[in-house]
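Got some structures for you, see below.
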Structure P
Amino acid sequence: MISFLIKKIIGLAICLAVLLVGYNYFWGNQEEQQSSQNIITEVKTLTGEVVDLLKVEQEKYENGKFDTALAKVKSTFTMIREKAMAMGEDGHEAIDKLDDLEHQGHNLKKKLSALDGDNDPTVQDDDRDQQAEVIRKKILKLNNDAHQLSQTLDDSSRS
């Protein structure tokens, strides 16, 4: 109940402040209009900085998602390698396929690192987003390929 009242009071205070600044901006004397203009400019600057901060944090989150996905794929590779080695001679073909998948994963990680470090002003954010989406799809395909290989190994070991 108290938190509800506090939220209402804070909301009311913000509304009153906005109304006061707006009133002074349009109908106040010269000094009040200048003060209101300064407040509006500072709020615009603050809003721009908050938006920039949110974009940076979103990029960090996106990059973290890719890192997490690659870590999951790597752990899948480790599991597959153990299964294939336990199969002995029958697992050599799977190990060769796994080596190829690991190479693809390494290449994706290098592309992702290059994309993160690419601060080229000529490259637009839309292009970076498209490149990130392509990498994301390739990571998903790599993960699916790894699971298919694991399933093949499971089927082979049951036979």
Structure Q
Amino acid sequence: LAARSFSIVLHQAGQLERARQMARSAIEPARQAGPIAHSTALCSVAAFDALAGDTDTARTAAAEALRIARDEGITAQAIGDVFVAAAVAAHRNDIETAAVLLAGAAHHADRLGGSHSALARACRVEAQVAVDAFGGDLTAAHRQGAAAMTLDDLITYALDTLT
């Protein structure tokens, strides 16, 4: 599990590819440690991949992390996973989906105190930059994400976008 922590240090030092490799090496030990560790490790891998623009592998890891978080009731982790999904959508130029995911995740994160990992925050910022740069009208997307979605609805929507 130290590999996951070290991967974050590598990322902060600008060594993204080494960070991605180190995060991947943490998946199997985390799986053996239990669902919370496993979901966290998968989210880290997904976040690194999303930040690197590797949306195909990010989608797979993020979907698995989100399913575990949903099934285990790990709400803060699920919200972080949705921020990763928003970054994936933004990298795929699906800005409306990114806006819905950001608005929904932000709504629930704000109600819970907003605690999520530095990597999830980086994904949130990256997706927000893409949404802010979009020239179209995202009013309906913001409304759909912020007001109309329960956490369960948000997770289902995010999983639909990832699979």
Structure R
Amino acid sequence: MSCTVEFDLLETGFRHWWFVLSPGIFVVIGSGLLLWGNSARVRIFGFFFTLFGAVFLYGGFTGTYGDHKRFVNAYKSGDYSTVEGRIEEFREEGEGVRRRKYGKVGGQAFEISGAAYITIGYNERSNAGEPFSAGRYVKIWHIEGAIIRLESCASL
């Protein structure tokens, strides 16, 4: 049986830089107001604008990159589970980027988030194809239910 790697956490790297860095615009604008504001009121506003951006920048980075690093370390050390088989009890909910897929492989339930959701493991943004679909034979490496490697296999 030949299998194709559809997703591998080690190959994709950290995919959420855009999310982590997006509050940086608040830091830049707030810093500009703080440094070059023409009144005390504008400078105070700039201070809080900068503070808001910095807090969300820090929270976004530690929340997403921290989980990513934890999953990568677990993957490299072999601290994960594997399962393989046909996808059963498959169902989809939602539409477009908010679509979610649910299915079981070897009795283990998995949820695949749409592109609108930030996830460490496999999600719809990871691959334009449909490797997680009803009846497809797959091999899954997972940590805490998050898919860190997905292979789809050609049926016999």
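Quick check on the output: -26000 is helix-only ellipticity at 222 nm (-39500 (n - 2.57) for each DSSP H run of 4 or more, over all residues; to 500), derived from one of P, Q, R. Which one produced it?
Checking each candidate, the match is Q.
If mean projected area of the Cα convex hull in nm² is computed to be 8.4, which of P, Q, R is the source?
Q
The numbers here are math on the coordinates, done by the rules we state, and not lab data. Computed from a predicted structure; not experimentally measured.
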